[in-house]
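Next up: some structures, all given as structure tokens.
Read the figures in this text as sums done on the coordinates, not as results from a lab. No experiment lies behind these values; they were computed from the predicted model shown. Cβ atoms are built from the backbone, for glycine too; each structure is taken alone.
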Structure 1
Amino acid sequence: MANRLALFDCDGTLADSQAAICASMEGAFEDVGRRAPARGDIRRIVGLSLFEAMRVLVPEGDEALHMGLVERYKDRFRTMRQNGLLEEPLFDGIAGVLTQLDEAGWLLGVATGKSKRGLDGLLHTHGMSALFVTLQTADGHPSKPHPAMVEAAMAEAGAAPETTIVIGDTSFDMVMARSAAAHALGVAWGYHDPAELLRAGAQAVADRPQDIPTILESMI
């Protein structure tokens, strides 16, 4: 049997990054002289690659504007990190769940719209880097919901679609999982509501991080 892979989204699933994301996005728009989107609209695009997120937030903009916003966002985020102001706390219970899954023989991975630098920094901060066998980021793949990140993670981990479960908080994660023929588990503590996750293909939605291990075992 192929290896069992639990492939987690990051922002909104493992970590509550919304404050840092919203502040960086608001700063980016300020830097280019545009009014920032509402925070609810910003949370809606968490999980997409930065360029795709800017296209969604400013549909009337051209490529130059979108790329400019991406660079300004990166600058703002980087400055927050350098100044010690970056806060990306893990959701309560997540650390214990990851350890529990690892001890139960699950391989762990991440598929995220973050950059590799951003993901590496978050995992290092929380001392979790060694837990994951595969890290897929926006640097080397099309934006979610394209299935490329899931397919690459499965190949790297020696998993198959039927032994892979994508765990995420957005409809982008659910569509990505189903497009790769993998299982899809939504989480209720992130940035899209549970009903939307179910419509997008989630086979179940975990109400708390502590529910994840039991649900995963029931799915495979």
Structure 2
Amino acid sequence: PVYNYVVDPVNGDDTNIGRWAGVAFKTIQRCVDELKLSGPGSECHLRSGRYHEVININGLKGSTDKPYTIKNWKKEVPIWDGTVAIQPSKWDLDSNTGICSAKITEDIFALFLDDDLLTPARWPDALWSNKTIFSNENWGHCDETSEYGYIIDNGEADLAASGINATGAMAILNIGSFNTYARPVVYHEANTNNFTYNHDMGSVHWKPNKNQYYLEASLALLNVPGEW
């Protein structure tokens, strides 16, 4: 038989039969498992809410005219969410910088606030939220006297004027024509326009007046809302 099952992450229950909204399943996995027992053409309809699941789908083979389908229920908007809420026991606020910090046990590779992707602290400043991160204007540009392993900023973004000490930060280096590398800043002094990095990338297509970079992964770069 062919059925349209309903999944509701808020009010559903995986012990239900799932065949209409009042007896919806709770998880997508439960619905997928039920598809295996029904025929091609059966569907899982997802109600609004956040779904934190890794789904195992195998053994399902539909056809062009009778595919298995996972879709939203009516016009509702389900969200397949791979994030984990950060819930530390306390937050600390530095009144001098406005920076909030907390100790957590999870490793982080992406951080969201109110569904906005926050930006790893960087210089020059740019954000995912307003798409300035995609602008070439928000890179530092190399002076033509730069050398392989030694960046001299040309002053447009003006690393010296930023006042930061970038030693230990990660430099994202577009110094190989179409190739971009990430290397730690080995040495930099605040209020200067040059820094060194380990030049262990082998042969690169070196054109210093075309090269550019930005810095990230350092607390010294955390200075605007939307960064972490």
Structure 3
Amino acid sequence: MIKTIAAIRRKPGMTQQEYFRYILEVHGALAKARPLTVRRYVQSHVLDGAYGAATDSAYQVAFHRDSVTELHFDNVESMMQNFGDPYVRDVLGPDGAHFNDFPSALALLAEDTDIRVAHPGDGAVRVMYFLGRQPEVTDRQFRDALRQAVQDGLDDAPDGAPAVRRAVLSHAIHDETGLIAYFGSSDMPAYDAVLNLWFDPAQALAEWRAWQAGFELRMQQSTSHDRSHAFFLMTREHVII
């Protein structure tokens, strides 16, 4: 199974609450009315987040995001069938102009890998950490370093590991179809992965920050992680389909 990931900023003149209400009640309803080949559609509404490294202004390119849309498909063929349907072309696609700041949208095509956690559960707060590799690092080197850094941090140890209820790595895959441009702007930085961790809501930020501190140290040792454009979002999920 594959999925599209689109991190979206609301259009100018729209409050965040107006944006949330529109994408959930209007756009979400349009998508639910005709699912076509979409196997799963999740909106993650942003509660909080942080962008880039403290001494680097590169974060401004990605700042800020209001929601993340994920559409899951069986394969590339079913994804192409979905976006080629007249309903998407004539109804869903044009509706994006009512809420999406298209020039700032960023998107990727990805595959998910579930990672074992020590204390699984239904965490209500989802952290989505958008990550990219250094230019001199290969995709394989980055994937290996990222997987190791995540797994080491999820073995029942300090740094907030016991608080993680679920973990999924979304690795970017090459988009041979060009369909991902439906969501994103070519001016946005490329991201190679999204790390997804779920926490219970009461202490989610503190627990994530504790876990993140250890993760950053492990990634720093591999020198593969571009922190300048990295950002994380604390979100609440809404399953549409």
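Key figures
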read-out	value
Label whose coordinates, when helix-only ellipticity at 222 nm (-39500 (n - 2.57) for each DSSP H run of 4 or more, over all residues; to 500) is calculated, return -1000 (choices 1, 2, 3)	2
Structure responsible for 2.4, with distance in nm of label points 7 Å out along Cα→Cβ at positions 180 and 212 calculated and labels 1, 2, 3 on offer	3
Of the structures 1, 2, 3, the one that 4.2 was derived from, the read-out being distance in nm of label points 7 Å out along Cα→Cβ at positions 116 and 148	2
Label whose coordinates, when percent of Cα pairs over 22 Å apart is calculated, return 47 (choices 1, 2, 3)	1
Which entry (1, 2, 3) yields the derived value 34 for relative contact order in percent (Cα under 8 Å, 6 or more apart)	3
